[in-house]
Structure 1
């Protein structure tokens, strides 16, 4: 069946439909990872987004039960160059096409994803739709313009856990504030021996501290950090009470709690090959990233907050640490799987911070 990807600026890409035979709207973004499409589909940080894979062949190793990062896929739509209908992999239990159909996610294949990516890099990410509807270009562009964006709505509330749950461990108790947490954050904490208590994004500081944690982890999540002021207020109350480690959206929330502001990037950072420099050691790490917002450097009080990491592609802030309080964060994903494991040492630093506290 013919499908179209229509952008709000009037650009139309014509391809073929796969996955669910329905329409979808959201912000169109691109990811440069060569593998990991199942982790990307199930990463709650993609809520509200139509994801384009720049790697041309997608679906070739199917779907398995081990590479799931959340309780369900969260992307609004999926865009690929070449869709593999017949996967071949010893772990494969299902086809990508079936998986998308089961979860009501439309896909489009057979379009020039390189041209689309260059468009988004030059013009910036924009709203769009995937549709099989036979309507005029004017009507479809109007639908694209009317598609929901990432700002002015709380996407975190749509992906966070509904209730508190606990995973046993031998050592330190960590409260994970779930803004859309990836399973591998929990796995990484468990590998360090932590007992993990997962709480909803709107949990108050009082509720979090009632669990008597030795540390608090602020997770990744979707959308604009300015749309979750309740999370920022909670972190303000937690500062100085317990060690804090933030990842991705958690990094932005911590920065706002420390008085900084955030802004939207032109086309974001999404992929598994982003170079980041540790400013203290000079070492460069290859990192996995997924975010569309960043910290405004001029808004940070650098007498109180140290910038610890920088992105070598565009010099954006990738890590901060409070000079006096036990609190630090990174914009990238040290837990990423699949992806580079260079930065897993940050979990060990979090453990050391809890020991010293």
Structure 2
């Protein structure tokens, strides 16, 4: 059985067989749906069903029941059971199509005990436009790739990345250790649909773990000195004080953001830590009785994001204003390398 699928907003159409996922059918037809892990874990391929029926072999762990009840599905796992109209997240206006580029390594330096800064420069002739919050793939030469969120915004001569070392990680350990300034690095970018949604006109609640800080840093730096910047709360979860690798710098961001509050939360603090303890999503729930008026951005470990979604929705958070960039376990960079809990 073959079904007709229409993309709401663009009017693009493609055919989907009953035995293939919506994502596979769309990709075969050249219709772009943002995606990453293709395992049902990251949530990047979340689309909203406007009309039509679908089914799963198994309900994907990257989708909450509340999201499913609101009409969302993961395209990498869902199969059509009728003609459908679906709406996919958009990367935003004026963004370059993903391209493969040979970049030049500018700097590799420590940010913390297990986190290193990777800075790359693109060829001068490349005019790259991307949204803060998007990511790149490092191409390893044999078809494998590792994904890293950009920690800087478009228009800068150098792109920054925060990379946590994973012992034995093919790139985060071995590959990165062998790189030096001047080396060439094959990358693919920009990728992903995680971005700032200015159209929401809501206060921002950013909840991150580990190097999930990177895309949020890019978003917030793009809003600095902007008179239209909404109030921002940043909750950063980590294990110990040493894992708060930009702690001092972040405390200065309030000088350039309209209204800014920073709350670091440690799950395994030392005896001298006098600030918040526990898990970052629980700290948010302690501080906010009602989340219905906020745009919420979640970035970091799948466990945190899954738990945060559940608790935040219980506190009135709007599914349509809850955005997540989940570091899955398919790539050691966007999973183990970015998980702090």
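Identify the structure, out of 1, 2, from whose coordinates distance in nm of label points 7 Å out along Cα→Cβ at positions 142 and 310 was calculated to give 4.9. Can you show the working numbers first?
Working: 1: 4.9; 2: 3.8.
Derived from 1, not from the others.
Of structures 1, 2, which gives 0.40 when FRET efficiency 1/(1 + (r/R0)^6) of positions 94 and 206 (r between Cβ atoms, R0 = 41 Å, to 0.05) is computed from the coordinates? It would help to have the intermediate numbers written out before the result.
Numbers: 1: 0.40; 2: 0.95.
Attributed to the structure labelled 1.
Can you rank 1, 2 by distance in nm of label points 7 Å out along Cα→Cβ at positions 78 and 326 and just name the one with the largest value?
Going through 1, 2 one by one, distance in nm of label points 7 Å out along Cα→Cβ at positions 78 and 326 is largest in 1.
Which structure, out of 1, 2, was log10 I(q)/I(0) by the Debye sum over Cα atoms at q = 0.15, 0.17 Å⁻¹, for residues 166-301 alone derived from, given a value of -0.86, -1.03? Kindly include the intermediate steps, with their values, before the conclusion.
Values: 1: -0.77, -0.98; 2: -0.86, -1.03.
The read-out comes from structure 2.
Could you figure out which one of 1, 2 the value 1.05 for Cα Rg over 2.2 N^0.38 Å, for residues 278-317 alone was computed from?
It was calculated from structure 2.
When mean count of other Cβ atoms within 10 Å over residues 126-133 is calculated, the result is 18.9; to which of the structures 1, 2 does this value belong?
Attributed to the structure labelled 2.
Comparing structures 1, 2 by distance in nm of label points 7 Å out along Cα→Cβ at positions 6 and 110, which one has the largest value?
2
Say we calculate distance in nm of label points 7 Å out along Cα→Cβ at positions 46 and 150 for every structure; which of 1, 2 gives the highest result? Walk me through the numbers before you get to the answer.
Details: 1: 1.4; 2: 2.3.
Sorting by distance in nm of label points 7 Å out along Cα→Cβ at positions 46 and 150 in descending order puts 2 first.
Quick check: -6000 is what I get for helix-only ellipticity at 222 nm (-39500 (n - 2.57) for each DSSP H run of 4 or more, over all residues; to 500), calculated from one of 1, 2. Which structure matches?
On the way: 1: -6000; 2: -4000.
Label of the source structure: 1.
So if we calculate Kirkwood radius over Cα pairs in Å, for residues 70-157 alone for every structure here (1, 2), which label has the highest result?
Greatest value across 1, 2: structure 2.
Bear in mind that the values in this text are calculations on the coordinates, not laboratory data. Here the structure is a predicted model, which is why all the values come from computation and not from measurement. Cβ atoms are built from the backbone, for glycine too; each structure is taken alone.
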